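S.K.: I've put the structures underneath this note.
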Structure P
Amino acid sequence: MSPDNRILIAGAGPVGMISGYYLANKGIPVTVFDSLPQTTTDHRASTVHPSTLEMLSELGMTDEMTEKGLISAVFQYRDRYDDRIVAEFDYGIISDETNFPYALQVEQHKVINVAREHAERLPDFSLKRPYEVVGLEQDDDGVALSVKNPDGEIETYSGRYLIAADGGRSVIRKALDIEFPGFTWGERFVIATTKFDFGSPEAGNHRYRNYVAHPDQWCALIKVAGDDMTGLWRILLPASGDESDEYVKSIDWVQDKFAECLPYAPPYEVIHRNLYNVHQRVAETFHVGRAVLAGDSAHVNNPLGGMGMNGGIHDGLNIAEKLVRIWRGEGDDSLLAQYDRQRRTMAKKYVQAQSIQNKEILQESDMDARRKKLDALGAIAEDREACHEYLLKSSLIAMVREANSVQ
């Protein structure tokens with residue numbers, strides 16, 4: 001194979017777009033493919049952690065993202081069963097560790113669009129959409145993607161390396177025959193949105209991020225700015241496996257859950273609702289030959305704690321930095337194996353473990369066990385040293401540092 005002198009990226013989500021921007025900004029030709037004609041604005045990830053804000057600041061993205069989002073300096077765990085605030089965590093405690101002692105509540109599509117706008121100003125960046133990646137071949141010299149163009153014809157594009165950021169159902173991962181072990185949660189998740197202000201004193205005085213425990217019906221309540229910047233509240237709810245999709249997607253089901261979990265002023269004006277299955281999986285390897293997996297193609301998890309998008313962006317920037325070194329002759333393909341050691345290990349230790357733990361705390365039904373877990377969380381929040389360590393982990397700062405130490 002005589003590949004084109006460029007890097008190919010499958011998927012123009014936050015991972016693919018930011019990785020492409022990073023590479024093009026370093027003078028490396030990049031072509032990004034995406035099957036959708038434009039970035040979707042449906043309700044997906046919305047929390048950008050301090051560790052990610054640090055990375056994106058180096059790319060000149062953070063100020064623009066901040067203008068489009070909400071600064072969340074604290075977040076809460078609540079217990080609806082006992083009607084109490086269990087713990088409040090203040091990012092100010094780690095202001096000695098980061099220039100961004102807060103999370104940014106900014107919708108995924110805004111993150112993507114900021115990266116795209118920066119990337120498209122660069123001569124070495126190309127975005128092709130809607131172009132659907134359907135196959136992959138590679139040899140010792142490079143990779144070749146089979147891509148379906150807007151007319152339904154198959155075209156072939158070649159490059160020296162490939163970043164697969166094409167989602168949980170990754171075509172590339174399947175073409176590479178990489179196993180994706182893990183499990184699917186028994187319940188489905190519903191996201192519903194409303195403009196009702198749950199931050200007001202008469203509506204619970206909620207923070208911008210709230211995780212609400214209950215033995216039967218837990219929820220998470222998060223505020224984002226919305227496209228009009230007037231504020232939008234999202235509630236994340238589990239739906240049991242014995243309820244039909246049609247019923248769970250109905251406005252009646254959503255209103256009933258709002259009234260049960262947030263009984264301040266029902267019925268609520270529900271603007272949007274979405275239903276999806278939730279998986280916890282990590283690929284057996286993050287690279288084969290000259291192709292690497294990043295983001296959801298490499299690992300998927302439940303959304304509690306905002307680990308997915310952040311972990312994926314960390315993947316993308318980690319491998320992009322290594323590809324720059326390879327491109328400049330400062331390293332060789334052994335850096336791809338180092339990427340796997342760094343990021344796959346961290347996906348298991350931090351992203352998977354923390355997102356699973358977050359869900360288990362919220363849904364615990366054994367009354368003695370749940371009070372012990374919640375009280376332990378409250379004790380961490382009250383102990384400055386323990387809280388400092390907890391916030392370094394939950395913000396993924398500890399993960400980045402540990403990953404960077406892996407050779």
Structure Q
Amino acid sequence: MEIALVGAPNSGKSTFFNAATLGNAEVGNRPFVTIKPNEGIAYIKVRCPHNELGKECNPKHGYCKNGWRFVPIKLWDVAGLVPQAWQGKGLGNQFLNDIMQAQALIHVLDASGSTDTEGNIVGAGNFDPEITLTFLEKEIAYWIKGIIERSLKEVKHVSADASVKILAKHLSGLGISEDQVKEVVNSSDEFKGRASEWNAESLLKFAERVREISKPMIIAANKADLSVAEQNIEKLKEKYSSKEIIPVSAEAELALRRASESGLIEYVPGESDFKELKDIPENQKKALEYIRSKVLKKFGSTGVQYVLNSVAFELLELIVVFPVEDQNKWSDSKGNVLPDAFLLKKGSTALDLAYKVHTEIGKRFVAAIDCRTGQKIGKETQLKHLDVIKIITR
């Protein structure tokens with residue numbers, strides 16, 4: 001799974017990226033610090049089944065901490081988007097191309113209103129973050145609309161069904177499938193007939209809807225601990241109740257992760273508190289206490305892990321499944337307990353899991369076993385979140 005961090009320049013995308021990946025993307029109080037996209041590994045957090053087994057697990061990828069399994073995903077931090085990016089302003093074309101490889105988008109929004117849509121620092125409370133919230137989605141939609149418009153000549157004299165196929169072909173480079181195009185076309189009578197007959201308003205609505213389906217977006221309301229941010233977030237939640245808007249302090253998460261890595265504290269990403277492990281220098285102690293009181297106690301977490309999990313389990317409707325070879329020990333042939341964890345689409349079957357593990361295993365699939373119940377299941381049996389599954393092959 002790949003997720004892209006999007007937003008206006010200087011909104012905190014790179015800090016969010018560093019907090020989620022412990023990477024070293026350059027951060028600075030000026031527009032376009034990020035030019036080329038940064039790529040890193042972030043993690044989805046779930047309860048590990050090893051808690052039921054009474055044995056520690058041995059992850060091949062990701063890690064397990066205090067009973068929580070962290071399943072790796074790919075995270076992109078791309079260049080900031082400015083108004084008229086779809087016409088090439090700023091790094092617009094590069095930005096829009098970069099985000100299209102992702103299955104979902106995290107809009108990192110400066111909820112404090114301390115930066116404008118160009119990334120200029122104006123001071124907390126001096127800019128309305130709603131402007132940034134709305135313009136970014138429009139920029140992506142206008143860019144997709146432009147690609148559709150360039151394909152209209154090809155659909156002018158073909159049937160409606162052929163029109164859909166041609167549109168899908170032109171949008172395939174954006175990670176948009178033919179099924180997703182069909183879903184939007186069938187969602188409204190406005191999109192019946194050939195695309196060449198749609199007016200400009202219909203084209204824009206189609207572009208907006210196909211983006212929503214192919215690149216669902218969540219709002220990370222960053223800098224939530226700064227003045228007026230909390231009030232701004234409540235206003236946005238009230239006005240845009242259909243959107244998932246999550247208070248976030250990426251800077252706080254980064255500080256906690258780095259303090260944990262250096263052995264100063266014990267901290268599990270996404271938790272509501274941390275434990276001091278040794279004497280901490282006074283300046284660091286004050287910073288950590290600020291995070292505890294102004295972020296963790298107020299919001300329940302820094303929001304970074306919550307955002308990542310929300311993308312996986314709410315926007316993309318994924319589940320985590322653990323394939324094993326030994327159904328009793330929940331291990332592979334070498335005795336490694338729960339070595340693998342796969343992210344699958346909700347509704348995936350035992351056969352889907354077999355192909356996910358390896359194409360040849362999928363081809364030789366006979367049946368599977370639910371390791372909790374010992375029950376044999378068939379290829380069409382839908383799997384559940386946190387299932388432990390043994391695959392039987394011929």
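S.K.: Compute distance in nm of label points 7 Å out along Cα→Cβ at positions 22 and 118 for each of P, Q and report the one that scores greatest.
M.R.: Q
S.K.: While we're on this one: Given a computed value of 2.0 for distance in nm of label points 7 Å out along Cα→Cβ at positions 62 and 222, which structure among P, Q does it belong to?
M.R.: Label of the originating structure: P.
S.K.: Also, I was wondering about something else. State the single structure among P, Q that was used to calculate relative contact order in percent (Cα under 8 Å, 6 or more apart), giving 16.
M.R.: The value was obtained from structure Q.
S.K.: If semi-axes √(5λ) of the Cα gyration tensor in Å computes to 37, 23, 20, which of P, Q did it come from?
M.R.: Computed on structure P.
S.K.: Taking FRET efficiency 1/(1 + (r/R0)^6) of positions 6 and 246 (r between Cβ atoms, R0 = 25 Å, to 0.05) as the criterion, which structure among P, Q has the greatest value?
M.R.: Ranking P, Q on FRET efficiency 1/(1 + (r/R0)^6) of positions 6 and 246 (r between Cβ atoms, R0 = 25 Å, to 0.05), first place is Q.
S.K.: Between P, Q, which one scores greatest on distance in nm of label points 7 Å out along Cα→Cβ at positions 254 and 286?
M.R.: Between P, Q, the highest calculated value is found for P.
S.K.: Tell me which structure, out of P, Q, gives 4.9 once mean projected area of the Cα convex hull in nm², for residues 182-229 alone is calculated.
M.R.: Q
No lab work stands behind these numbers, since they all come straight from the coordinates. What you see is a predicted model; the values in this text were computed from it and never measured. Cβ atoms are built from the backbone, for glycine too; each structure is taken alone.
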